[in-house]
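Quick note: the coordinates plus some simple rules give every number you see, no bench work behind them. None of the values given here were measured: they were computed from a predicted structure. Cβ atoms are built from the backbone, for glycine too; each structure is taken alone.
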Structure I
C-alpha cells in the first residue's frame, strides 16, 4: 500500500507541517481499509429554529438535533477499498436516549475544496486550509447530488452557512468547533469539544 493520504492533496504544500494529531486524523488513504478511531465529548447547542427541523434531521440521519453538555462521542474515520472517499461515522451517546448515528462521506472537489455528502445527497462544500496548529473549514456553498450531478442549491437560506476548525492540543488530541450561521438568526447550531485518538489501523 503506497497511496498518499486522501487529504494530502488538499493540504499541500503544508501537509508535512500539520501537527501530529491532525496528520493522524487525516491519515486515511484511498482504496484501502484504513481506520482511525477517536473518542471525546461535545457541548451541543441547538437554536429554537433548528429544533423545528428536529424530526426532519432525525429522519434523514443528519446532525443530531438535541442539545447537551459533554455528550460522549465516538468517531470512526474510514477508507473504502474501492474508492477515494473519506467516511465519517459518528455516534453520539445522549443520556436517556438511544445512540444517535450521523454518517457522512467526503470527496475531493479540486484544490483545497472538499464536499461532505450526507444522507439524501445533500453536500456541504468547504475550503480547507492550515493555519499554524489549526485546520480551518470555510463555507463554499451547498450542492444536491442527483443521478451523479452536483447541483448548487441555496440551502443556506434555510440551514445557514457552516464554519469549523480543528486545533491540535497534543500529539494525539485535538479540539474542534463547528457552527452554523443563519443569515437572519445568527448562530443556530454549534458543537465544540475535544477528541483523543485511541486507535489507528493503517492497512499494510
Structure II
C-alpha cells in the first residue's frame, strides 16, 4: 500500500507534517509528465491586479511549457537550459537561463527536478487556509526573492490545488490548479521554442560577475 493511501485510512489520526511532506514528494517526484490548467493572479502593493490563465505542461526533468489563453498568445517554454518568454503585446522574446530567473514561477521550478521541501523552504508547518489543508514555508534569506509560500493541497491525492507566493517586494502571486493529468504522452517538440518570424529576440542577460 502506498504512503498516500496509508495517510487517508478511515478513522486515522490527522497525519503528521513529515508524512504529508513525504506523500506530496512521492506524488511529484514519481512523475514523468504532467499537464494542468492554471489561473494566475498577480497583486501589487500599490493596488494593481492582473489575471492570467492557461495550460502548464511538464516533461521531467527540466522542461516546461506555459500556454496562455489569457492573454492570448503569451508563451513560456523552458527547454532544460533556457526559459524563453514571448510577449505578444510587444512581439518580443526574452530568453533567461533557467537558474537565473527571478520570475514568479520560480517556486514551481522544483517540479522540473526533485521536490525536497526541507531543502527548498524554511520553517515548514501545517495550516488551514480558506478551509483547505495547506503547507506553509519561507524563502531562504539572501537566496530566494519570495518571503513566504502557501501550498494548498488535496489531502487524498496529495497534489497541489493552489500556490500563493508572497514576494519580498510586497507582490502576491496566486496559482490555482485544476484538471491535473499525470504521466501522459507529450510530444517533446512542445518544449522546443520557436519564435514568431517577425518577433524581436532580446539579448540574454549576463550573470552577475560575468564581463
Structure III
C-alpha cells in the first residue's frame, strides 16, 4: 500500500481519479471516467415524495463520523464488492487523517444507513452508500445534500450513474465541464465537520 500514501491519494482525487478494486486479492487501481455523475446541490436536487414522510416524522437521527468503520463495512457487505480489505484499510487511514467521512442515519441505537465519502475543500466525493433499515440511505442522501449546502460545498461527485442516484436528480456531464467545476470547487475553503 506504500504507493497509496495520503498525499498521493488526495492529489489523485483532486484531479478527478478515484480508487477501486476488483475485490480481495486484487490490486487497488486508479479509475477515471469521461462521463461524470454529479448530485445537484441546487434546486435540481429531488427525491421521491414517499421519502418526505420519513423525513417529516423525524424517524432518523443524523450523525457524522460516529460509526465510520461500520459504514465502510456496510458499504462493502455485498455479494460482489469493489471495496477490498486493503481499500477498507486505506479508507480508515484517510479517515484518521481527516479526509474520509461517514454521514449516517440512526434509529435509536441502530445504524440505519450511511454514505462513505471523501471531502476535499469544496468537493464531496461520494464513494458508496448502504442501508440496514428501509429509507436509511435515502434520508442520509437528503440530509447530506442539506449539510453540504450549509457548509458552502459546490460539487457533489458521485462518480458513476445508477438508477438509485437518478432518482435524486443525478446527472452526467462531460470531462471538460467536470474539470472546470472540480478546479473551481477546490478553491473553496469548506470544512466538512
inquiry  = Given a value of 13.6 for mean projected area of the Cα convex hull in nm², calculated from one of I, II, III, which structure does it belong to?
reply    = II
task = Looking at FRET efficiency 1/(1 + (r/R0)^6) of positions 82 and 170 (r between Cβ atoms, R0 = 25 Å, to 0.05), point out which structure of I, II, III has the largest value.
result = III
